[in-house]
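Please go over the structures that come below.
Please treat every number below as a calculation from the coordinates, not as lab data. None of these values were measured; they are calculated from a predicted model. Cβ atoms are built from the backbone, for glycine too; each structure is taken alone.
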Structure I
């Protein structure tokens, strides 16, 4: 069933960006009903929003009656999410102080849906202690804020106050519309990406991991209501929305320290990072210059993080990954037993559609009881949901 967002548009130059928000939501099959303040109609016409949303636009409190619904109550009940973008200092102040004197503020007061506010205003207005106090008051009451961006404003000032970009607003809304309580109250730690082992100040040993699988796992856990800690090696990815804590590391040792320091408080730990097995025995303080002779690099073993976690495991569900090029099942079974895992996600890097960089994966799930489940090709987001479904089953049957 399609979800409904009621979008409140208040008077500011950023009102034109709200058109893009509506368009993007409609492309996601989200129904959008728009409420505009009178001041907003000075920047963008109601007809524009009506055309994009394909729904009537509400402006006046006392328009001629076309049906017997009281409109602000009807819209308040219809909303799965109530979004205000842009939200001026005036509208924020009204909501914070219980003032309901127009269609937008009255409908907000009547809704029981989560309210998301995306401020947009002059920097001085945004930083004014009164505005900040109103924002904090609303946050304390459970209102959700999408923080404004920093940049050059329409008035010429440079600073915070720009409306967040439409794609960011829409990602926030999609997350909230699809969020569940399946992992509510659970602490989840996910590792992602490669590690880098320094040779000298400009060179390092690494691998081809992009972090896509780990980031998908972190996002899915947040989407299912968990409190998520993401420990990530260097990647080019945006941090997924909804993550509670992000710890950025480079080396395997840094990842080991980050993971073990919080392991005890975790309910679920998924080690999807591609951790370097070896590190240079000696790291040069200066760049190693090229010479006519060969360079011999001596390597030491890094700690096996997953093995160490397996020894520490008490209540946790512990899941690992095995990326192999040969003897997939045999190698994965060895890791499963040696590292005391609940199950391991194994994929053959030679198989098209599996492995690093791509958006899909093809895996086999090997469980501690000897069961093996083969999954078809699917996106990494879909695979993440499959993995958490298995984890929830294990948690319920431990």
Structure II
């Protein structure tokens, strides 16, 4: 990101606030190489015209046809379902693009979407995305990207379970406190500051409530409410991704599966594997899979701490839809994955990328913005990119991303 990028993100949120209350509030700004404002506009600024028309008019008056950066709060669709930002980028040379949220009317990926088709698109941080959501609460609440469309996910929020669990232990934190400290270490540190307890006690408390929260949400989870219900070929997707990184049959590999959940996924993939170890912080899922695959080994632990497992001991590390979990420490988990894998062994990680709209039986792509009820269409790929960077930093090589129907896979090899 460019210096002062947060300033310009906040600026366009303020610009959007000038728009009519009855319409979608959108703000945009063009910034020069010298980090100076060229011009800005908002939705409905000139007789109800779009932000794009208002901005183009101002640029024509200035005689400007290029900018270093464009900051846009919402990637809006026009009446003909084309992207106004895409039109702008055809006419104006821009080096960097910053986007807050997808349009609330966007329910699938479009080929001409500049966020997915163009490289070097930066996203607004979570706190500013939440501000944009608040500006346009009615539009997003009514959209299909609202997780109320999936009652299971709407009713089982990990952050709320964590806040409640800590409160029952005497450690009262608000939902905002929890959402602002979404790493295990950060949350434990906040407990130390607020309640004057030692780091070990704080970490035990956080670990305990996380285990309870994930056990309650996923311990007896089935695919009735899962996006995979709309993708019966999800196991074939996994196998095709695995074969792209290894020619060794699964049955011949010493497998470490981290984040077993209720065991449904593991039973479908690893029932024929004689050498498999399952890891999860929630013990109910481990008990489920232990009953389904009696010869397997189980370990109650987090992906971030596999210290009871020796170095260079596994031929394959698999963690599906765990690295995008709430309060997950990706750098620590990637480092541990590299440590326990044999040199040359493969890792397969996936990011959940869709929620089942249960009444319609269709998948709404994306991931929830923390602390909200909105599924961000772009967040799955954003998250995959961040995980890929951490795998690279942890010492893995040949990091590759494989988008599939309901999740995004990443593969790499331990150097």
Revision key, fill the gap. Re log10 I(q)/I(0) by the Debye sum over Cα atoms at q = 0.09 Å⁻¹: value -0.68 computed from one entry in I, II; matching entry is structure I
Study note, to complete from the structure: Calculated from one of I, II, distance in nm of label points 7 Å out along Cα→Cβ at positions 23 and 295 reads 5.0, and the structure in question is I
Point to revise | Of the structures I, II, the one that 4.6 was derived from, the read-out being distance in nm of label points 7 Å out along Cα→Cβ at positions 95 and 335 | key: I
Point to revise | Structure from which 1.2 was derived, distance in nm of label points 7 Å out along Cα→Cβ at positions 55 and 135, options I, II | key: II
Check your understanding: Thinking of I, II, which structure, once Rg and Dmax of the Cα atoms in Å, for residues 175-254 alone is computed, gives back 14.2, 47?
Key -> I
Review point. If we compute mean count of other Cβ atoms within 10 Å over residues 7-14 for structures I, II, which one ends up with the highest value?
Key: I
Revision key, fill the gap. From the coordinates of one of I, II, distance in nm of label points 7 Å out along Cα→Cβ at positions 87 and 103 came out at 2.0; that one is structure I
Study note, to complete from the structure: Candidates I, II; distance in nm of label points 7 Å out along Cα→Cβ at positions 15 and 327 computed = 7.0; producing structure is I
Point to revise | Source structure (of I, II) for distance in nm of label points 7 Å out along Cα→Cβ at positions 191 and 239, computed value 2.0 | key: I
